[in-house]
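Chemist: Each structure below appears as structure tokens.
Since every read-out is calculated from the coordinates, none of them should be taken as a lab result. Please read these numbers as outputs of a predicted model, since none were measured by experiment. Cβ atoms are built from the backbone, for glycine too; each structure is taken alone.
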Structure P
Amino acid sequence: MFSRGPRTSSFLTAGSLAAAVFLAGCAGIDLTPAVPTPDQETEQLALGKVEVTELEGWNGENFADALPAFVRSCDAIEKKDPGKAVGSDPRMGTYADWIAICKDARLIRPGNQIEAKYFFESRFTVYAVADRIEREGLFTGYYEPELAGRWAPEAEYQIPIYSRPEDIISIDLGEFRNELAGTQLAGRLVDNKLVPYFSRAEINAGVLRGRELEVIWVADPVDAFFLHIQGSGRVRLPDDSYVRIGYAGRNGRRYTSIGRELVAMGAMALEDVTAPAIRDWLRANPAAGTQLMNRNESYVFFRVIEGEGPLGAQGVPLTPGRSLAIDRKFLPLGAPIWLDTTDPLSEDAPLRRLLVTQDTGSAIKGVVRGDVFWGFGETAARRAGLMKQRGGYFILLPKAAEPPSPTV
């Protein structure tokens, strides 16, 4: 759902050295890769079974706080066909395995730390996640921004936020081949042929005007751009009420990181690339900023969200600090994840906690790659904007699934 910055080549280079140090401390973990297929990508999910006692910080976790996020995922899991596999990787088990666990999760008394901790320890087996043997990756953050807006264009409020056009055709390739689970295409029909949908530049130039697709109007093009990056937001109206808008689809065009583009242009050093720094540059260079934003051809469409939100790709409300966006090619939605990284507001402080995979993002690609949802407000915005941490994670899978024993 959300389009947030992919790691750059410089991150990959730095990660190789950092990973060597990380792996040295976990040399006893064996990793089992998936069975390769002829057209498999170079990245390959490997799992290595570990004991829960090996997870640093585990005993200090607030499991009663984490459990409600998992129960929310159960609302989606329990609607699935029990006989179907969870994603394309058989090691993740069937929905029947997960539905049984969800039934137990609902029996835990709210706020009961002892019961919640026992639930996670007794129902799941913990596996280290790696890309072949690379256990370290990039973790970023996202949040729910607030924008000033109007229901109709007036004065400076001239930037439309569009709903999803009816002529977009979305194709889930996972419906055709299991190994393509999580991969989607979007386009439009022209002379009975599927062609790419309009780009960001074309949409901003007005190709969708006159089709009554406008949901709401905002004043700042930079705020509108970052709304697309986050994928959801709150729009405050003149009477101080607000409307929540959320992801309704995208044009299917490739996501381009404008942070990476700024580095390539020589306008910003890699270590200086943060969301606040990018905002400042765009506002200081409005003409060049418009051109730069249009290089990201990916465009997001929105809808009004009634009730609790924002909603993730799993269709359930996201929980601040507990929801994680991942790459569905490798991991399923609804799985508990033990994250091991550092706090973006204090590099020396560890960030170790239990999250649930409830979202995706067009730039969240790779085996060890995640995007933490931090919620709403100034602190959430700051934490998300600064977060580009190296780290790793562990996945909790149903004991009934029992992936093969490690072989490498």
Structure Q
Amino acid sequence: MDLSPEIEAKMGAMVEGVRLDPAALEGVGERYKENVPLIFDYCAEYVEHAFPCDIRFPLGSVVFVRVDPRSPYLIRKEDGVLVLEKEGRFVSTVEWTERPAYYGQCTSDGLEMRKVIPLIGECCGAIMFSYYCMNWEGGLQCRFCNINATANHHKDAILPSKRADQIGETAAAALKERPYIHLILSGGSLPRTRVSDACIAIMEAVKRHSGREDVPFGLNIAAPRDLSENERLYEAGARSVVYDIEVWDRNMFEALCPGKAKNLGRDIYERALDHAVTVFGKGNVYTQLVLGLEEKVHYFEAAQSLAERGIVLLLQPWFVGVGSKLEGHRAPYPEWMLEVNEKVVRIMGRHLPEVLAEEWSRRGLLNCYRCANYTLLWDEVRRQIGGVEIDR
């Protein structure tokens, strides 16, 4: 099973976006899952009409729908089948992901469950407990980030706050429908221990409402100053954590992530990651770099340094977001992204062989290829171990 063409198409759709023929939107919001505004807006400009959340390729890879009216990619319907084209040439048949039943339900106090926990891909429940990041204060936000701009623009479509019990009710409905769902808790940076406190309250509510103690929680949050927070989070049920450094070169980190540099600092992220490995185990701790902001060698150096310490490097291709300081800039070509991504996974495989084992992907402690719609890590891992279909 050759995944290479599918991975190439996924990267192209991520970086260059897609255009959507109106006929291709049939069934979106009914049979197929509509986009629900999340922590970031990935489109090249704000889209005010309903559009799909994810594209699924024939071999199972998924990618979020990034609408860009200038994209060379077009999705249209031909004889009842969705087709992805690039500059008028056939690339692949595709599908929209199915809308889960709980999207039509409400919590006991009337909140739409689809806004409480949007589903990413086929199996990732995204719990956004905060749509605000303190790093934006004084204009110190990461230069590629649009979290606060997204919250302001979509204020009528998102829930600015969600109580733990509302999340617990929704998670119970989602897990009843799809027992294999992974739940990821994320949000903007908050001061002191408020992030840990929020995550622990949510995990306890999910377990209480669902009656399950085995829910695989993953956390994508700011690094804690107090390393004992790692133990608190693990004891509450977290089984993987992501502390995003974003930019590897220290000078570029200071320039591109001024709020992170001022409010926490690079060393705190490094210490938190290393300590987290002692708590969560090798291969269960991640950091993310934005792919396309730095020269290639920085990503290769990062992959080796992190893998040798048991930390997985996630590369999120830079898709220039509306509302960010870098809006209007151009990311590197998809071919550049693919080259770096492939080599990074090979480097990690040499120094952290756990990531090239089927069991690592099967555990789904953070994501899997069926729901990782924003990165190619799990797709590239699957390709390098033979393109197999990995059971849940």
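Chemist: Match the computed value 37, 24, 13 of semi-axes √(5λ) of the Cα gyration tensor in Å, for residues 122-217 alone to one of the structures P, Q, and report its label.
Modeler: Computing semi-axes √(5λ) of the Cα gyration tensor in Å, for residues 122-217 alone on every structure in P, Q gives 37, 24, 13 only for P.
Chemist: Given a computed value of 19.5, 58 for Rg and Dmax of the Cα atoms in Å, which structure among P, Q does it belong to?
Modeler: Clearly, the read-out refers to Q.
Chemist: Further question: Mean count of other Cβ atoms within 10 Å over residues 50-57 computed as 13.6: which structure among P, Q?
Modeler: P
Chemist: If helix-only ellipticity at 222 nm (-39500 (n - 2.57) for each DSSP H run of 4 or more, over all residues; to 500) is calculated from each of P, Q, which structure is the one that comes out at -10500?
Modeler: Label of the source structure: Q.
Chemist: Work out distance in nm of label points 7 Å out along Cα→Cβ at positions 274 and 378 for each of structures P, Q, then name the structure with the largest result.
Modeler: Q
Chemist: The value 27 for relative contact order in percent (Cα under 8 Å, 6 or more apart) was derived from one model only; which of P, Q is it?
Modeler: Source structure for this number: P.
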